[in-house]
Structure 1
Amino acid sequence: MTTAVIDAHHHFWDPDTADYPWMTGPYEPLRRAYGPAELAPLLRETAVTDTVVVQARQDLAETTSLLDTAAATDWIVGVVGWVDLTSPDVAETIAAIREGPNGHLLVGIRHLVHDEPNPQWLLGADVQRGLAAVAEAGLVYDLLVRTRELPAATEIARRLPNLRLALNHIAKPLIATRQTQPWATAIGQIAGLANVTCKVSGMVTEADWSSWTPADLAPYIKTVVELFGPERLMFGSDWPVSTLAASYSEVFETTMQILSELVGEDLEWVRWRCAAGTYGVNV
């Protein structure tokens with residue numbers, strides 16, 4: 001049994017060199033630089049061996065920067081970047097990134113779908129063309145959606161069965177108010193599609209930041225275990241966004257505590273197998 005553990009979802013950024021317009025209000029404390037030097041000791045504390053770094057700004061320059069950082073950091077095994085899915089040249093853009101410096105580390109594409117005014121944004125003809133290009137390139141599409149956008153995400157997964165999709169943050173249920181519906185029904189629909197995996201990530205910031213407990217998260221994690229099965233679940237820290245509510249080790253240990261009923265290969269799926277298989281990385 002391998003001792004690998006993959007954190008399938010974290011970020012790096014430096015607001016002094018680029019604009020992150022979402023870092024306002026309660027997210028203002030995140031407006032500082034976060035990079036590999038700060039994350040590395042946290043990984044050692046939790047025995048996380050490898051990571052996937054994910055975009056947080058809709059700009060090709062960030063994707064290039066993350067690829068450079070990944071190439072210089074031995075424990076980053078993949079980058080989920082951003083391209084303009086609505087561009088008629090999206091296939092050429094993806095090809096140029098992959099043929100450029102460190103392009104072999106690009107494993108997926110993400111867009112901040114939950115910030116789009118139209119909950120049906122994913123079903124636009126131009127977006128569907130872009131997603132087909134992502135599938136053709138053999139990349140994963142990371143789904144950043146809430147319950148509102150899950151029906152469109154489910155339809156896209158049906159229309160593009162060759163597109164591998166990774167649902168971020170279990171679709172951000174309303175943990176702080178302990179609501180499970182309509183989230184549970186909506187996520188159950190997308191979980192029924194074999195080309196969709198799910199990141200057990202981003203939950204502490206959907207709970208009450210100052211008073212959450214493992215018991216608040218447990219019903220939601222157990223729901224996705226039941227719906228997806230451990231073989232389609234992967235751990236993600238969502239660091240440093242998660243620091244608004246918890247330390248890195250608290251996120252990791254709480255997740256593993258709630259998943260403690262999983263043993264052997266079932267636990268390996270969540271710890272590394274699902275992420276490695278979904279993103280096509282070696283650990």
Structure 2
Amino acid sequence: MIHRVADTPFRVVLESSENGWPVLVLDEWRDAFPWLVQGTTTSGSGLSEATRPPFDLGLFSEGSSEDAVRHNWRTLADGLQATAVVHARQPHGCVVRAWTGEPDVAEVPCLVDPCDGHITRTPGVILAVTTADCVPAFVVDPARRAVAMEHAGWRGAAAGILENALESMADRFGTRPGDAHLHLGPSICGDCYEVGPEVHEALGQRVPTSATPIDLRAILSNRAVVAGVGADRISVSGHCTLCGDVGLFSHRRGDAQRQVGFLGIRV
């Protein structure tokens with residue numbers, strides 16, 4: 001499917017469910033990059049009886065007890081066979097942190113200083129961001145086996161979280177934007193995401209006179225092209241956290257729980 005925004009084409013794709021596992025996976029990356037670990041968790045609804053607790057990974061959102069959330073993080077780490085899972089409190093900014101050290105398995109997840117983006121090329125390390133309408137942005141440089149994982153809300157997008165991740169990968173690993181592949185994962189869609197004029201203005205869009213829907217993934221796609229990522233290497237999830245039916249948490253629906261976008265390199 002081709003969706004055009006400002007004359008920039010990008011592909012809309014639907015991630016597929018893993019049987020018996022609350023995760024949505026991008027099939028084309030799984031086939032093209034077998035060394036990659038990638039996906040977005042779901043609430044787990046439909047996997048068993050209706051009384052099953054939600055697969056909540058929100059350490060800072062108070063949707064579930066801390067014990068339950070930490071149990072879910074350990075379940076995720078075990079299922080991904082990760083040596084470390086890196087996460088942080090997310091302040092809706094544009095700070096990107098690099099993980100270049102030895103994995104620390106003492107804590108799951110391994111919490112680093114607050115940030116909204118992570119990069120690594122260390123095998124076994126899984127980068128993780130939580131979302132519940134914001135965009136999980138996955139970046140892969142197959143030439144250098146380097147990856148970036150970002151939490152992109154409108155504030156982070158306006159501040160340049162995506163561009164900062166690409167620049168950080170260039171500085172640390174020598175990544176060239178033209179070598180990068182970008183996937184913008186499940187988030188609130190452009191029909192559901194109604195925001196005020198100040199958000200349109202912050203994102204450099206035409207400013208409406210009242211609250212109007214905006215397509216954050218389309219804006220991020222166009223910003224990626226401006227930064228040098230090939231349009232043919234950009235894909236956008238067709239799943240919406242608010243109007244979709246695959247069991248995703250949505251802040252706008254009133255959910256306090258969070259799903260996780262994760263990305264890493266197999267050992």
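Where a number appears in this text, it was derived from the coordinates with a stated rule and is not lab data. Quick caveat, the model's predicted, so the values are computed rather than measured. Cβ atoms are built from the backbone, for glycine too; each structure is taken alone.
Values for this structure:
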| read-out | value |
| --- | --- |
| Value 25, calculated as relative contact order in percent (Cα under 8 Å, 6 or more apart), assigned to which of 1, 2 | 2 |
| At a computed -10500 (helix-only ellipticity at 222 nm (-39500 (n - 2.57) for each DSSP H run of 4 or more, over all residues; to 500)), which of 1, 2 | 1 |
| Comparison of 1, 2 - label where mean count of other Cβ atoms within 10 Å over residues 75-82 is highest | 1 |
